[in-house]
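Structures incoming, each one as C-alpha cells.
What follows draws every value from the coordinates through simple rules; no lab data is involved. The structure displayed is predicted, hence computed values, not measured ones. Cβ atoms are built from the backbone, for glycine too; each structure is taken alone.
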Structure P
Amino acid sequence: MTSATAAGASPAPVSPAPAAPRGRKSVTGTRKVVAALFLLPALVLLGALVVYPIGYSIVRSFYDSSGDHFAGFDNYRALFTDDGIRTALKNNVIWVVFAPTVATALGLVFAVLTERVRWGTAFKLVVFMPMAISMLAAGIIFRLVYDQDPDKGVANAVWVGVHDTFAQSSAFPKAHPGRNSPLAPDHGGFLTTAPVHTGQWVALPLVGVAPDQMPDGAKRAVRASPEPGKITGTAWQDFTRGKGVGTLGGVDASELGYDGMRVEAVKDGKVVASAKAAADGTFTLPAEADGARLRLPAENFKAPYNGVDWLGPSLVTPAIIGAYVWMWAGFAMVLIAAGLAGVPRELLEAARVDGANEWQVFRRITVPLLAPVLAVVAVTLMINVLKIFDLVFIIAPGSSQDDANVLALELYRKGFSEGRPGVASAIAGFLLLLVIPVMLFNMRRLRREVRR
C-alpha cells in the first residue's frame, strides 16, 4: 500500500518564493526614495546657498550696472582693460606662485625638523596656533607689526635696532644755526663764513634740538680757553628757556654742549684736521688748521633711520604674503607631519646604512615619498589664496591699497564702492573659472590616492 500510494500520489506542494519588495534599493540597502527624502533638505540648502548664487552671478555679469540692459561681454572685456583689475590679476599671480610655495616649504621644514626633538609637539602647537586666529584679527595684528614708527611696529623696531648697531644715527638731526650765526649751509652741513687762526676761540652756536633729544652725556657748555698754536672752540645749544634770558651767541650757564659733534678744518676743499666735541661742547684743533674754515659735516645732522616702509607701494604685497604664511604654515606642517608618519622607516634607515647623509635622505627619499601630500597641501593653498580678501583689505593702508589689490578685493570695490555690480559679477565668474581647474586636479589626485 505504501508503494501504491507513493506511485499514485501527487508531489508535495512547493511554497511560493516571497515577493520582491517594491522599489529599488541603494548600495547600503536603503530604498532610494527614502535616501532622496533624507538628502532633500541638504540639496535645497546647497541649491539656495551655492548653485543659485553662482547661476545668478553668471547671468548678472552679462548686464550693465542698472541690471536692465543686456551688455554682452562688455563686463568681461573690462577684466583686461581696467587698470585696477589688471593690477589685481598680476598680484593674484604673485600670490599663487609664492604664498603656497613658501608656506608648504616651511611646513615641510618644520615637520621634518620637529620629528626628532622631544619638544616637537609643543613647537607644532605654537606654529599651528595662528590658525585659531581669524583673518580679521591677524590683519589687525600685522597692521601694527608693519607700522612705520619703530616705537609701534615690531618689524621696524627690530630692523632699526640692527641698523643702528652698525650705523649709529646722529643725535642732532634738526640742529641749525640761529640768528647772526658765523655758520652758513654747506652740502647738508654748515661751514664758518670766515677762516680761523691759532690762539683764538671759535664759537659754533646751534639751535633746534629739543632738550629731551640731547645726548645723555651732554654737560653744561663751557667757553674753551684759547691755547697758543691751537684752535679751540665750543659747539653748543645756544638756547636758554625763559623770555629775555640768555645771551645770543654767548655760552650761558644753563646751555648744554653738543657731545660728540664732529668738527673739520677745511682748506682748499680738503680736510686738514678734525676733532670731536667733548661732553661740554669744547674741541681743540692742531696748528694745521690755521687759516682753515671750520665745517660741521652733514653726518652730524643725519636724520635717524626710521626703518623700512613695509606697507609702501613696493613692499606691501610681500608683507601681506608674510602675514598669510605666518597663519598657514602651521596648517601645512600638520598635514605634512601626518604624511611623514606614514613613510616607511626601513627605507630611511637603509639609505643611511648605504652611506647617504641626512640631506641626501631628505632630498632623494623623504621628499619623493611625500610628493602626494605636498601636492595636496600646495593645491589647497592655491585655492585659498585665489580668494584672499581679508588680509589685503585690512593690512594695506588706503595709500597703497591699489598696489596690493587682488581679485576678491577688486570684486568688493567694484560691487559696493563703485556701484558696478555687472563688472563685479564678471570678476566672480572669472574667479570661479580659475578655481575650478585647481579643484578638479585636487579631486583627481585624492581619488587616485584612494584607489592605491
Structure Q
Amino acid sequence: MRNRSTLWLLLFLMAAVVVAGGCTKRADDNNSPAGENGASIHGQTQYNDEPFEVTIRHTQVGESKKFRLAILKDVVQQTEADIPGLKIRLDGVDSEVNRKEKLRGEMAAGKPPDIFDVFGSPDSGIYAREGLMLDLTPILDELGLKDKIRGLEPYTHDGKIYGLPAGASIEGFFYNKAYFEEKGLQVPRTLAELEKLAEFIKADGRIPFAQASKEAWIPLMTTNNLWSYFAGPEVTYGFRPGLAKWTDPEIVRAFKKHKEWVDKGYYKSSELAAEYTDMRNQIISGEAIMMMDGSWANSVFRDPDQAGGLIGQIGYFNMPPEAEGDPYIVMNDFNNGYGFSSTMADDPRKLQAVKQFIRHFWTEEMQLRGLKEDGVLPALVIDGRQLADTVDDPLLQDIFKGVEQIDISYPAYDALVQTPVNEALGLGIQQMISGAVEPEAMLEALQRTQEAANTELP
C-alpha cells in the first residue's frame, strides 16, 4: 500500500538510468566465465560463432498487442546482433493458455522455455522453489539495474530475484468522453454516482459497462475492486493465512453488488460468451459507454486501426469510493514480466544472451517506447521530465491522473491466492453471473477450497 504522493514520485520523480548496450562481435561482460564455448581475452569473453538457438515464449498475440510485439522483436534483433551464432525463436501463446496450461505443464516436466512470460506472484515463487528459474540477482548487480527497476517484489523469493516486470498497470474505467459531453455527464466521485450513470445510460438504450466474461479474470477486476473497497485492500492478503474468509460479510456484500449490477442489466446479457476483444469492440462500436479494464488497454483506443473514429474520445477514471472524500483504492501492480530457465546458466553463450536481452529490454528507450506506443507504465525508474515529454496524449494523461489520485493500492487477487482458489473463484464468478448460484453459496464453497489449500504446502 502506498499513498498518493509516493505513487506519483515513484512513477515520475526518480533518477534516470543509463544502460550501456553490447557490441556486435564481443560481449562487454568482464565477469563472464570462459567455458567450452568461449575463451577469456583481456578480461572479456570471446565466443565462437557456431549457431545456437534460444526460445522466447511470449504472450503478445493479437491486434491489441501488436505494439508490444514490435518492441519485443526489436529487442530480439538487437540481442541477436550482439552474439555471433545466436538465433532467437519467438513462440507466441495466449496469456491465459500460457499461464494456466502450457507453462504449467512444461514446468511440471522440468522443461520450461529458455525465456518466458511469467506472472510474478505467486507463479515465479513456485517455479523458483523447484529450481526451474534462473537467479537474476548477480546479473542485475553486474548490469547495475537492481535499484533501477521498480516492482521487483513479486519476483523476489528468499532474497533472490527470479524475474523482471515488463511494466506496471492500474485498473479502472475507460469511458466515451464524447457521449458524456453530449449528455452533460460527469466522471463519478462515488459508487452511488457510478450507479446513477449506469441507470441513465441503460435508460438511453446503451449498455452501461462493456464486459466479456468468457475468461473469468475480466469480470473479477470489478469484483476485486469492490471487495477491496468494502472489506479493505489488505483483506486479500488474509485468505492464505486464514486471517480472512470469503464468507466475511463485506466480501459477500461485494459479490452481491456485482450480481446486482448483472441483474439490473448493466452488462450485455451475452457477456459469458464474449471474448476479451469483444469487450473493447462494445466500446468502439458505441454499444457500451464504460469499461472496466487495465491501463494497458489504452493502446487500443489510441490506434486508428482499432479505435477508428473514437481516437481522442476515450477517457479514463478510477472506480470511485463509496463516499466522497474516502480514499481511492486501486489495483496497481507489476506482475506481468519475463523469467528465465535455470538451465541457461549451464551454457555461457545462453547466459550471455540472457544478459543482453535484459540490457536491451530494460532501457529508457524501450520503456519509454512501451509507454508511448503501447501505454504500458514503465518498470524502469525514469526521470519525470522525460515521461512528461513522452506522454502528451490525453488518454495517457487521464491514466497518470488516475495514478496520482490513488491513496491505497493493492495487487490483483491472483497474485495472492493459491492456484486451486483462483480456479474455483473463476468458476464461481461465472456461475454467479449466469444465475446458477447465489453469491453466498458460491463463497461458502470457495471458502472450503481456501481452507483445503491452506493445509497444503505453500
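Looking across P, Q, the calculation of semi-axes √(5λ) of the Cα gyration tensor in Å that yields 40, 25, 19 traces back to Q.
Calculated for structures P, Q, distance in nm of label points 7 Å out along Cα→Cβ at positions 160 and 192 is largest in Q. Given a value of 0.05 for FRET efficiency 1/(1 + (r/R0)^6) of positions 184 and 240 (r between Cβ atoms, R0 = 30 Å, to 0.05), point me to the structure among P, Q it was derived from. Only structure Q yields this read-out.
I have 27 for relative contact order in percent (Cα under 8 Å, 6 or more apart), calculated from one of the structures P, Q. Which structure is it? Derived from the structure labelled Q.
FRET efficiency 1/(1 + (r/R0)^6) of positions 264 and 304 (r between Cβ atoms, R0 = 41 Å, to 0.05) computed as 1.00: which structure among P, Q? Answer for the origin of the read-out: P.
Tell me which structure, out of P, Q, gives -11500 once helix-only ellipticity at 222 nm (-39500 (n - 2.57) for each DSSP H run of 4 or more, over all residues; to 500) is calculated. Considering all the candidates, the number was obtained from Q.
Using the calculated result 0.65 for FRET efficiency 1/(1 + (r/R0)^6) of positions 72 and 104 (r between Cβ atoms, R0 = 25 Å, to 0.05), pick out the matching structure from P, Q. Computing FRET efficiency 1/(1 + (r/R0)^6) of positions 72 and 104 (r between Cβ atoms, R0 = 25 Å, to 0.05) on every structure in P, Q gives 0.65 only for Q.
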